[in-house]
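Asks: Down below are the structures I want you to see.
Read-outs throughout are calculated quantities, based only on the coordinates presented, and are distinct from any laboratory measurement. This one's a predicted model, so the numbers in the text were calculated from it and none came from an experiment. Cβ atoms are built from the backbone, for glycine too; each structure is taken alone.
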Structure P
């Protein structure tokens, strides 16, 4: 999971402005990490807010990673920039009640899969298994706070790749929506594998520590 944020953990201002918190060097470095993945995962919130391509442009590649989008209600616009030639696109919905939109997205080249979970959400564990079955061994997550939080709560993240800018933004959007904790013992802890300067920013690679009772402490 890759996150670009200010030093106080903000990924965007309250009004949604986020371009650019980190430096051009950090963005290029992030593309290098993106290029190593078999697929990039994002959420529909990011697609609607930013209309990203989420391809590799700032690093040399021989092939583009596939793209996966968690889109519970199939709101992905048919003219979104994420539709690229010769790139696999997996759209994960929670319901099959919109067959016309599903057919239209499939006509654009998307593979539409329905994995219903609780509360009208997509079952993220099923998404991970499906991507693995599709040949994805390394998944690079670039998403908003809601999907980041859901993946962390579900115990589906191995590593966190932080790019921290030397700035303070105050009130704004956070890295992940984890919900209120009753005690510090419920915090998700990690080990810092590396801390390096990338331009003016810090790049921190952290590995999450396993928590056998995570699902019982943090509701999905």
Structure Q
């Protein structure tokens, strides 16, 4: 039993590192791609996500009851407090260090995602984030954090890298592959960040097929 626990911990650690490194590696190449492909308006959706999260997270340090009312609580959810499927995305149960990590990551990745997906960033953030709460209530039922929404954005960047693979350098695709592998490892090790990454990948694939961005047309076959 102890060996299985150790293996699970190692899988979480390696999977988390793989997803994080892959996301930032893809971001470097996708920023360059986005600058070359289209004009960009102010990232209103990203500002909304970051601003509302920062406001509510800040309030939790002034009024601790905000964290209590917003965090995951399985019993309260089953008792009818349905909003607890959404509100855990706006508070940080681990305190300042979680605020710093999630805040910096959101500031880097969310405006980039809005360049690529427009206001559909809101769906890419909240759909995987809320669906990810289903797994979070199973695997980490008393915590909270905006990282589930951010994980969905990471998955979206991995998917975008493949849909536009002919125009994006090969290293970005290698980052995306390692990120997807890391997300799968997180799912098997019952880490709550794995499922929203994969949901983000599926969501972006559906959006690209159903509502393609006319300024960023995907290619159908791979390139060098």
Structure R
């Protein structure tokens, strides 16, 4: 029972860890002639957070391929022990305006509290689709931010007051966040200003503590 309670608490703690992701792009404004895109985000996504990312636009046949990464952490009180690192790959399809894009993001995240230090491996899978014009876009998104396994290092306080037999190591902790929402933005010159909002649930589709996410960001093409 203690092991089940431990696994459940780890899933809940990591599901509430930093989770924003900068897959918000105006796919009608990106170009291989300006392949470097720097992104900055802030807002509420389980916590008040900040994120910095980079995307590179590559030609893949008649389509564009996006590769890059980002890092996020709480913004109200910076804590380098609570972080999320992500490698991102995206491939859009469609016509001139109506487009659908798939995103694959292997993820490393960590958090620390009085009980333990946790480092988790997982993946974020997302589909975005909508109407994209050179000056603006609006799109829907659905995704799954999945935690596959977690390495836990227990504190002495936890062993003393809760469970003396707790062992450090890797634990299979499948779970995470399913989400759905909207993103929209306006584009001018080499800049995009983008708003993203939606509703997260657990992988069992249960209500989470914070029932919405709302972020605003800026993209700069170089």
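Asks: Given -2500 as the derived value for helix-only ellipticity at 222 nm (-39500 (n - 2.57) for each DSSP H run of 4 or more, over all residues; to 500), which of the supplied structures P, Q, R does it correspond to?
Replies: R
Asks: Of structures P, Q, R, which gives 4.1 when distance in nm of label points 7 Å out along Cα→Cβ at positions 97 and 137 is computed from the coordinates?
Replies: Here the read-out was taken from P.
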